[in-house]
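In what follows, structures are represented as structure tokens.
Every number here is computed from the coordinates shown, using simple stated rules; none is lab data. Bear in mind the structure is a predicted one, so any value in this text is a computation, not a measurement. Cβ atoms are built from the backbone, for glycine too; each structure is taken alone.
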Structure 1
Amino acid sequence: MATPSSRFEELVKTLEAFSAQAPIEPLAFGDATDKLDKSAYSFTAILAVLPFLQPIPLGLFALIGSAAFIALGLQLYRGEQVLSLPEKIRKVTLSQRTRKTLTNTCLNIVKFFRRFTKPRLSHLVQGKQGQQIGGFIFVVVGALVAIPLGGVVPFKNLFPSLAVLFYCTGEIENDGVMVIMALFCLVLTCLFYGLLIYIVWKFGSAAISHFVWK
């Protein structure tokens with residue numbers, strides 16, 4: 001069984017390879033994930049979350065990313081050993097410049113998380129229960145990033161992205177506390193989205209009352 005340190009080194013190499021110059025540019029997401037272990041859910045999820053770390057709303061791509069996380073989550077929850085992604089997701093391409101920027105951001109975040117990780121509450125990340133918790137997190141993230149908020153809210157996917165990174169770091173490091181942090185990020189996401197919807201509804205109702213009914 002691979003140690004947390006060796007798995008983290010493998011993750012770093014994977015991300016560096018993803019950001020490097022590819023024979024064919026821009027690189028298709030499916031070509032990148034084909035180089036991973038077919039059961040490497042955490043590594044694939046980290047690659048899939050990279051575009052969501054930027055502040056600009058992703059529009060249609062958010063729906064594609066949503067489908068990727070839901071597909072990953074359902075397969076992980078069922079305990080499937082062979083990972084597969086929908087063809088539309090596999091065809092998504094990113095330029096080397098974009099991949100490098102997002103990869104560096106992801107590495108900095110994961111390395112920062114790793115300062116606080118250690119093996120604890122391992123039952124939350126290991127075995128069938130760990131798989132089901134991870135699958136639940138991915139499915140919820142997929143559902144949340146698909147919620148349209150007008151395409152103008154910066155960093156709307158920040159907390160869901162952090163939830164994925166927390167879980168994946170916890171799974172790699174055998175740290176169940178990181179899984180708890182991931183679930184906390186999902187709660188924060190729901191509160192954040194709820195607040196935004198309330199503000200839009202409140203101001204929308206006030207505008208209608210002022211301009212229509214006045």
Structure 2
Amino acid sequence: MNPIRILVADDHTLFREGMHAILSGTPDCEVVGEAADGDEVVLRAAELQPDVILMDIHMPKCNGVDAARRVLRSQPDIGIIMLTMLEDDASVFASMRAGARGYILKGADKAEVMKTVRAVAAGEALFSAAIARRITRFFTDGLASAAQPFPDLTERERDVLVLIAQGLNNAEIAARLVISPKTLSNHVSNIFGKLQVADRAQAIVKARQSGLGSS
């Protein structure tokens with residue numbers, strides 16, 4: 001049987017090397033390449049045609065969620081597994097919407113990593129027990145907020161979208177919410193992904209059509 005061809009994407013060299021060591025020591029896996037940012041992931045995926053990509057969510061230039069979306073647009077058969085230190089609902093569901101078929105917390109043991117890699121390589125989707133509980137809770141608790149526009153947005157993302165719809169620029173929004181420009185930029189990127197819009201103008205139109213930011 002041919003080994004599972006894996007691309008490891010993370011902006012931390014030590015983490016890539018550690019994951020490489022884990023995977024390379026397994027007979028049915030082969031690490032065919034590494035990437036340090038989202039743009040490089042897209043290029044390397046096209047070049048190497050891996051079976052599975054282990055992808056950090058938070059990377060420079062292009063985050064893991066956006067990179068996954070770009071990769072799967074042209075190579076839908078690649079199995080993408082998200083790696084992160086966090087298990088917040090926004091990250092989990094952004095990953096699922098982007099097409100990821102697995103989600104592993106950094107620090108997971110080798111057995112969990114290999115179980116997820118093998119399942120995703122076989123065309124399955126596999127999330128840890130902790131993530132599965134979050135998914136169940138989302139669908140249970142989400143019914144109460146279903147009538148709200150854009151229920152996928154977090155409370156802070158909704159605050160940001162309202163201010164965008166009111167015409168404020170990023171500097172003004174960051175000052176109003178007392179957050180860093182980088183944090184705001186991440187919120188804006190998440191909002192665009194969840195609303196499935198390409199730019200600020202489209203986000204404003206969608207928000208105002210739903211009654212946000214009109215007052």
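A few notes on this one:
- Structure (1, 2) behind the derived value 24, 19, 15 of semi-axes √(5λ) of the Cα gyration tensor in Å, for residues 76-171 alone: 1
- Computed -22000 for helix-only ellipticity at 222 nm (-39500 (n - 2.57) for each DSSP H run of 4 or more, over all residues; to 500) - originating structure among 1, 2: 1
- Which of 1, 2 leads on FRET efficiency 1/(1 + (r/R0)^6) of positions 84 and 196 (r between Cβ atoms, R0 = 41 Å, to 0.05), largest value: 2
- Entry that produces 27 once relative contact order in percent (Cα under 8 Å, 6 or more apart) is calculated, selected from 1, 2: 1
- Origin of the value 0.75, where FRET efficiency 1/(1 + (r/R0)^6) of positions 4 and 20 (r between Cβ atoms, R0 = 30 Å, to 0.05) was derived from one of 1, 2: 1
- If log10 I(q)/I(0) by the Debye sum over Cα atoms at q = 0.10, 0.11, 0.12, 0.19 Å⁻¹ is computed and equals -0.48, -0.57, -0.67, -1.34, the structure in 1, 2: 2
- For mean count of other Cβ atoms within 10 Å over residues 92-99 computed as 17.0, the structure of 1, 2 it came from: 1
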